[in-house]
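For reference, the structures are reproduced in the following blocks.
Quick note: the coordinates plus some simple rules give every number you see, no bench work behind them. What you see is a predicted model; the values in this text were computed from it and never measured. Cβ atoms are built from the backbone, for glycine too; each structure is taken alone.
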Structure 1
Amino acid sequence: FSMFDQTQIQEFKEAFTIMDQNRDGFIDKADLRDTFAALGRLNVKNEELEEMVKEAPGAINFTVFLTMFGEKLKGTDPEETILNAFKNFDPQGKGTIKADYIKEMLTTQADRFNQEEIKQMFAAFPPDVAGNIDYKNLCYVITHGEEKD
């Protein structure tokens, strides 16, 4: 757990507690279904929940939960690397890219996004009134997990 500071561990503990709906110290399929329901997603397929639970080597207690997040975050590129990738699409250096352009690139190039992934991205990072995405903030959230104040 050395990759996390005390504040991050406390935030993960709070997330774990929220997800552990039945308060038994473990996250299982029922907890995941209840968590999705609390977030407004009611029709989660059983197979989808099973796939999530299978990612863990065993029962998901807080230690396993924290280890899983550590493994997921370890694979994330450094913020500067992701930022430099976006800068290729921003020759004026404004820090923003047109949302329509990002959508086109993500759905037609390399490891293509499907429509659900595009929908999720724009729900998390909606364009501003001019139709731009602040990719500097997006990069920060990808690598740090929360928006800058």
Structure 2
Amino acid sequence: MWPALHRSGFTPHLFRPEEERDLLGLGLGITSIVRRPTARAAELTPDEYLQGGEDLVRRMEALRPVWLAFLGVTGYRAAFGAVGAGVGEQSWTIGGARVWVLPNPSGLNAHYPPSALAVEFAKLRVATGLPDRSGLIGDGPFGQQAG
């Protein structure tokens, strides 16, 4: 996830997991659907996903973010009963936030190698109207326009 955040232009440098709180200064936050740590999503029960989804809705109603992105289609579908959901913007909101589903950044997700993951993250960044903070893509204050 961290390389994709940077390569997509969300962050000015490659953040480390222990810098997670520093994302708040960029207007970004990270949370989980289910707050119990697991090594694999398969360890979670359907009830945990549903309860986690309900908890997340309450948190989002209190925080009122403009956008809410999920890592992993499977977890999103399980938590919100969104059987047909796929990667990209969804047609509904959660707690007033527009919803976007991103591919799971796990190395086990062979459909999305790091470069493809960064492209999907960049699509979200562009949709949110945030500039390229990395300078790698060239649409923000640190880069030049491609052309």
Structure 3
Amino acid sequence: MAIWKQTPDLERINAWSENTLMQVLGIRFTAIGEDWLAGTMPVDARTHQPFGLLHGGASVALAETLGSSAALLTLDPEQEVAVGLDINANHVRGVRSGVVTGTAKALHLGRSTQVWEIRIEDEQGALVCISRLTMAVVPRRAVVR
């Protein structure tokens, strides 16, 4: 059963990234299912740390982008929005080049909080990073003026 309150339109979701960190890092939303959202990020000079590996912060940016965007899709944006409360990430494998793919899946969809798990994998499907993101669901008027 689909968890989305908004129509899951990849073109519209990708447009949210214009003129943001997501655009700079090359993050793209690529697929959506009934209860998950996926996106990719290149592993290149934009996302490397000094030793030529994928920067952990870039992985966290991908995880938060996927989880927070998915959270928003489960809400009526005229009434409420989701804002990040906490994120953690375990970096389990280094990547030097190519593309990583992240997939966000809800673990908990409550009235005031949501918890999302985001798995980031390399092109061979090996786990690179596992992240958990907690979102607060707040009235729209509290955030958007």
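In this comparison of 1, 2, 3, the computed figure 19 for relative contact order in percent (Cα under 8 Å, 6 or more apart) is attributed to 1.
Out of 1, 2, 3, which one gives -10000 for helix-only ellipticity at 222 nm (-39500 (n - 2.57) for each DSSP H run of 4 or more, over all residues; to 500) as computed from the coordinates? Write down the numbers at each step before the final one.
Details: 1: -17000; 2: -10000; 3: -6000.
Value -10000 for helix-only ellipticity at 222 nm (-39500 (n - 2.57) for each DSSP H run of 4 or more, over all residues; to 500) corresponds to 2 out of 1, 2, 3.
Ranked by distance in nm of label points 7 Å out along Cα→Cβ at positions 90 and 130, structures 1, 2, 3 are led by 2, which has the greatest value. Each of structures 1, 2, 3 was scored by distance in nm of label points 7 Å out along Cα→Cβ at positions 50 and 122; the highest score is held by 2.
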